[in-house]
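What follows are several structures.
A short reminder: the numbers here are calculations on the coordinates, not readings from a lab. On a predicted model such as this, the values are computed, not experimentally measured, just so you know. Cβ atoms are built from the backbone, for glycine too; each structure is taken alone.
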Structure I
Amino acid sequence: MKELRKELRKIRRSIDQPSRKKKGKQLLYQCQKNGIFRNAKHVAIFIPNDGEIETEDTINFLVHQGYSVYLPILAGEKLKFAKMGRYFKKNRFGIVEPIFSPLLGAHRMDIILMPLVGFDKHKNRLGMGGGFYDKTLSFHTKPKEFKVPKLFGLAFDVQEVGRLTSQPWDVPVDGIVTPTRFIK
């Protein structure tokens, strides 16, 4: 798994900036076309790091449409979510986080859009390996107890692999969104 993760990170980092911008716009279109934001108010998303798919257009759309937009914040081995503001700092991994914003738990979000290293057509996902989203969202594995947050992985199409093996601690997503499709 370590080698696959390393290879997929290398592939996504190799995508040039003009392509990233274009694919970010296409990603927003897929989200809109598939009604992902319907009935939501509180949406957690991420600012790309380490070659992750561009989210700038999606963030701008959400803000301009009046959604409350949140970014993940490291809180020990889990994540909290802070409302996006004007001020940021980098965490221990060099990832940008908002400061001066109250922190909310994942259960307060309507939708969480999360980055992926890899995925397959069965909605299995491969993250960076720290398990932060899985630990944070472990409450979501209870059978149908939780209707929210809805969980969607965002990725480039080239991050798709044939088959990923899911582990018992892996929290399943409701869908994967790429610039060209929505897997639900």
Structure II
Amino acid sequence: MFTYNIEDLRYIFDSVGQSVIVNDAKINVIVTNPPVDEYEQRYIHSLQKVSRGDIVTLEGEKYISITETVTKRHSKFKTLIRHCNVTIEKEIFVEVFVGESDFGEPIYELVYDHSEFIPAIVDNKSFSVNNSSAWRYPENQMEVIVRDIEENRTLFSVGEKFETVGKSWRVLNQDLSKSGLMILTCEKI
């Protein structure tokens, strides 16, 4: 009964949509605003699927899709994106052979290779889309939300250390219960 002509939808997206980058691919979306709250959030409507955990670059700022998008709504996809309030720099080191010991055993040294910059949401409250069930972490803990990809699982494995918001942190737990997102519980060190 309520079917939409896909060509009409394409015309609308091409005419009034704006270009964003989703995981390095440019797409046209229509951006709408949810009710104002403490987070910078937007709804994006698109003809292509934007999955939970995807990184969206909108007007030069990084956002992460925080809602699961499985099926179309009125012939288009809709997802809620939240602004990544920090970029975490993780220095990557590699082992380099530097010689042999007096006993002929190889000696390796860790050498800085490059830095990875990971957009993240850092908060001192538990992750909730509707804030009604959020709870505060103790003063020495925080929550970090990053995209769930293999590289991030390694960079933020339990026990790994990193710096952000002017302090050093250690990962206590990786919560992978929300597909596409890795929700980390971290403690100040």
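Computed over structures I, II, mean count of other Cβ atoms within 10 Å over residues 84-91 reaches its largest value in II. Taking mean count of other Cβ atoms within 10 Å over residues 20-27 from the coordinates of each of I, II, which one would give 17.8? Only one of I, II returns 17.8 for mean count of other Cβ atoms within 10 Å over residues 20-27, namely I.
Among candidates I, II, the computation of percent of Cα pairs over 23 Å apart that gave 52 used structure II.
Quick check for you: by relative contact order in percent (Cα under 8 Å, 6 or more apart), which of I, II is greatest? Show your work: numbers first, answer last.
Numbers: I: 23; II: 15.
Top value of relative contact order in percent (Cα under 8 Å, 6 or more apart) goes to structure I.
Among the shown structures I, II, from which was the value 1.3 of distance in nm of label points 7 Å out along Cα→Cβ at positions 116 and 140 calculated? This value belongs to structure I. Which structure, out of I, II, was helix-only ellipticity at 222 nm (-39500 (n - 2.57) for each DSSP H run of 4 or more, over all residues; to 500) calculated from, if the result is -2500? The value was obtained from structure II.
Comparing distance in nm of label points 7 Å out along Cα→Cβ at positions 28 and 60 across structures I, II, the highest value is found for II.
A value of 2.1 was derived for distance in nm of label points 7 Å out along Cα→Cβ at positions 52 and 68; which structure in I, II was it taken from? Value 2.1 for distance in nm of label points 7 Å out along Cα→Cβ at positions 52 and 68 corresponds to I out of I, II.
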